[in-house]
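S.K.: Right after this note come the structures.
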Structure P
Amino acid sequence: MPVRVRPRAPSDELMIESMEQPDVLSVDNLNVWRGERCLCRNLSFRVSTGEALQVQGQNGSGKTTLIRVLTGLGRADEGEVRWRGESLRRNSEQYRASLSYLGHSNGVKLGLSPRENLAVASALLAKPIAHNVDVILDKVGLSTHAELPCGMLSMGQRRRTALARLLLANVRLWFLDEPLASLDVAGVTLLIDMLKTHLSGGGIVVFATHQVMDLAPYPVKSVMLGTSA
């Protein structure tokens with residue numbers, strides 16, 4: 001008996017092209033070891049648009065290691081990290097183009113000014129910058145220090161320069177490791193406002209910090225890492 005194949009209707013093709021995976025970061029049964037010690041075992045979670053995830057734990061519990069695994073800079077021993085339903089192992093290049101990462105180190109060139117540091121960062125972006133550099137420098141309170149070498153700035157101002165890089169790219173995922181380091185009260189308020197604005201625009205934030213950050217009304221999930229296997 002011949003097999004009949006129904007012709008694809010134009011509406012079918014349009015529907016297939018318009019279907020996109022939602023912006024969801026998911027982790028399934030993740031195991032991460034550091035030598036003989038297990039930092040996390042069978043860790044699973046989902047973070048969606050407009051949500052944040054806080055990674056908690058004592059010093060040495062593996063918060064930085066987990067953040068690096070989630071960004072693709074480190075490897076898990078078992079389990080999967082998925083972005084928009086696709087495994088990081090099969091889609092690492094596209095995934096990394098969808099995220100910004102701020103680690104312990106500010107990663108700024110001390111011989112360059114904040115403006116020059118942002119110019120270098122923007123040249124490396126896979127996507128167009130979201131704002132004018134002058135607007136970004138004003139947002140992080142560096143307008144009057146934009147031309148000074150970062151080596152002449154305070155640690156808090158260097159941290160603000162690093163935070164400014166988060167505003168450069170049109171990316172959904174922000175990963176921050178101890179983002180409050182070196183920030184004064186005004187700097188903490190600035191960062192929290194930045195995170196809320198990012199979440200309100202449909203972004204996702206994953207951060208590790210010992211301190212409390214109130215991001216209400218946006219939901220903050222949490223992962224607690226232990227200090228022993």
Structure Q
Amino acid sequence: MSVATHAPVIGITSCKRPSTFGSWNIDAVILPATYTNAVKEAGGEPLLLPPGCSASILGNIDGLVVAGGPDLQSTLYGQEPGEYTVETYPEQDESEAALIQGAIEHDIPLLGICRGMQMMCVLHGGSMHQHLPMTPGFEEHGGWDGVATEHGVDIIEGTILQSIMGSHVIANSTHHQGVSDPGSLRINAHSSHDSLIEGVERNDLRFCVGVQWHPERIGHLGLYRALVEAARGS
């Protein structure tokens with residue numbers, strides 16, 4: 001979309017939540033600044049995409065980041081909601097699904113973060129563990145509910161992710177759900193300590209990568225640079 005000499009415009013999905021502005025308590029479209037900072041540092045121009053926006057916005061961006069956030073509705077992958085699947089936002093699910101599908105259809109570079117990776121997998125026919133602390137083998141996976149921990153991630157040789165980040169990284173964990181089945185996406189990474197799926201990708205598109213952790217919070221800007229370069233047409 002944008003002229004090659006200009007910074008590529010990178011759309012970033014966001015949440016709608018009750019917020020406080022001075023004396024006002026009002027719904028607001030919000031996103032941690034770590035995302036916009038990472039896109040800027042990687043050479044892109046960030047543009048927030050609120051829940052409810054249509055896929056027509058894809059004609060105005062060069063790349064897409066589907067950010068982390070609340071749990072996906074379990075009906076999206078054919079399950080009843082579990083005890084801990086309580087914070088869901090159907091409007092956000094619907095608009096992000098449309099954005100991902102549109103980005104894939106039009107080969108717009110795509111990076112899915114945490115929830116974003118999970119949505120990518122579900123849209124490719126995959127499924128989810130709804131609560132890792134109660135899932136055999138993953139009870140001690142890592143932090144959630146506002147707690148962040150770190151663990152190793154082993155990246156599979158020959159993948160796009162390995163060409164960007166190498167064979168091993170230390171990642172952060174801030175989630176209680178995880179991907180049990182990536183559908184038709186290629187797995188590119190597992191956690192070192194319990195082998196949870198930590199990354200997925202497609203190699204038939206310019207750039208289509210998802211990771212379970214938050215690279216923008218831990219200094220893994222190479223992923224954002226790779227997205228921006230793909231969006232630039234490099």
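None of the figures in this text is laboratory data; all of them are computed from the coordinates on show. Computed from a predicted model, the values in this text were never measured in an experiment. Cβ atoms are built from the backbone, for glycine too; each structure is taken alone.
S.K.: Computing Rg and Dmax of the Cα atoms in Å, for residues 166-205 alone gives 10.4, 28 for which of P, Q?
M.R.: Working through the options, I get structure P.
S.K.: Follow-up question, since we're still on this one. Of the structures labelled P, Q, one was used to calculate distance in nm of label points 7 Å out along Cα→Cβ at positions 142 and 198, giving 1.5. Name it.
M.R.: Value 1.5 for distance in nm of label points 7 Å out along Cα→Cβ at positions 142 and 198 corresponds to P out of P, Q.
S.K.: OK, next. Work out relative contact order in percent (Cα under 8 Å, 6 or more apart) for each of structures P, Q, then name the structure with the largest result.
M.R.: Structure P comes out on top.
S.K.: Compute Rg/Rh (Cα atoms, Kirkwood Rh) for each of P, Q and report the one that scores greatest.
M.R.: P
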